[in-house]
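Following are the structures in question.
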Structure P
Amino acid sequence: MYVLCRYGHWSSSAIETKLSSMNQRVAVLGASGHTGSFVIAELHRRGMTPIPCDRATDLDLALQRADAVINCAGPFAATPVIESAIRAGIPYLDVTAEIEVVMDTFASYPQASIPIVPAAAFYGGLGDLLATAAMGDWPAADDLTIAYALSSWRPTPGTRATGRVSAQRRDGRRIAYTGGRLQFREGDAPRTTWAFPAPIGTRPVVGEVTMADSATIPTHRDVPEISTYMSSNALEDLSAPDLTGPVAADERGRSAQTFLVEVVARSGNAERRAVASGRDIYAVTASLVVGAAARVLAGAGDTAGVASVGARFDAEDFLESLSPDHLTVG
């Protein structure tokens, strides 16, 4: 069943104006990790006060002095922060790419007393926003395609640990969204090519590389089929022997990695597209989740219960607010 959600939408300029008069404190679980450090920096950049937390922190005590909490501590199945956020009465956001965790969150907290925003990250939130922007006034589409091209992927230890936990939960099976639901797949993933926009061009890709956006999009848009592709070189990096993770290449700590994400929505004979490109998927994750937190704290899209970034916010405005410093949208 699909839940078609609409929330009040504020412009990014109105949000920034309101936040400038507030001193919002945001607890960050996993603050010492790679993504967490980007989140801390982005909170400072936006004039908010981060409260760094780790797994040993008494969360209930820490959240008593926070206005919101961002969970960056994967694997997320092992960090039940939502209950602490509910007890504290503050918004909860996370950056999980674990599809099972996203599904559990929607199933377990539909009537939560606080705003809950899962998967507000590169794998999850960005695809959701692009799909929502591409569909525009379409409440439904026959199918969506989400294609990822990464110049490289040197996963963090947290990403690798999260992948192992998800693989264990699935008994090594893959997941695909088809027939209006997520289904398990056996055997090797299909391989083909995808014609990405310039300057990427046609690249070898692996199909059915299903990400968290295939769990969030169907909660607010009627789409029975979601096809997903990932550039082959990026997936090969996941099994490469080099475990050093991302290497900083600029003064902000971003790596040299670049990416392009293309979403194609089809309805009958009509087709709509949305494209985003940028640098460093972990840095972009920080801008996405902090941007979402800023909106919720300013009173935009702050309805209680679980809803994704695509459901809560004006997708086009959100994406434009990330440009040009973090993302190029076309």
Structure Q
Amino acid sequence: MNNQTILITGAAGNLGGLLANFLQDRNLHLLTHKKEVTENLKNCPNINIFKADLAQKETLYSAMKGVDTVVHFAGVLFKAKPENFLPTTNTLYFTNLLDVAIEQKVKRIILISFPHVEGETTPENPATGHLDGNPTSVHAITRLQEEKDMFRRCKEANIEAVSLRLGMVYGKGILMIDAADFFGKFCLLGVWKKPTYVHLISKDDFLTATTAAIEKENVSGIYHLGDEGVQTLQEFLDRIAQHKGHCKPWRMPKWMIMTAAQGFEWFSAVFGTKSPLTKDFIKIGQASYYSDTTRMRNELLPELKYKTFEDGLEIF
């Protein structure tokens, strides 16, 4: 499938933009809404850029014409009261994309997801690729509904459906990592006290695995993307702070972090700005997650570039 045309939604976003740049020698349709893609993508003869709105299905047809594979990143994150909009942006908008993809007879749809959809998981009880999880955060609940809808409708339409459930992607240029680095410089980075397992994957391995999911034959179903490391969020942040020469992150009570999130959401709602922190982010962030990556290693990425984040410190 190397000569295919690939549509990337959210191509001006963080992970979508990284993938678009990584695949810039391929035939790409880049779907954007309000933001612009990076300048180096704008004048490539093999890349077509489309302004569209997932809320308006009719704006998607030109971007979908001639497309073989869709990779879906687009979504709304940094906004107050996600419980009010995620049921629309994570389900209805994706339904519109599915409708057009099915009508245009695409061959494969890849949804970028995360292991939280299976609820809390640990190295002893990892996520294994189920659709019957019981997550508690609105982000995870609505993403799980997206997955269910995709697999059901793609099966009916004879389209290959793929869910890539990412662990935490790390490396320079990843928004959450860069934000932690910024706050760490001024000794303002804090984290809750309760140890929380996180499954990590370097941005290099994320991009390689996702490319394999696009290009390899007979890829379908759920793949968990993660490395071989086992660590808590607290251990990860402490080690990165040490590596960068920053202050060790503060240990903070949950109520203090929730109060900060409430303040960000209030400011966002009143002034129409982004909210870098929400109460639902805290809820999903405090749930441990760890995955069985057997399918990824067998079918997408047999050899990791960075087996643990300690191996990948050079990319921070």
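A few notes on this one:
- Origin of the value 2.2, where distance in nm of label points 7 Å out along Cα→Cβ at positions 69 and 253 was derived from one of P, Q: P
- Which of P, Q leads on FRET efficiency 1/(1 + (r/R0)^6) of positions 61 and 245 (r between Cβ atoms, R0 = 35 Å, to 0.05), largest value: P
- Comparison of P, Q by relative contact order in percent (Cα under 8 Å, 6 or more apart) - largest value held by: P
FYI, it's all coordinate maths here, none of it is from the lab. Just so it is clear, the structure is predicted and the values come from calculations on it, not from any experiment. Cβ atoms are built from the backbone, for glycine too; each structure is taken alone.
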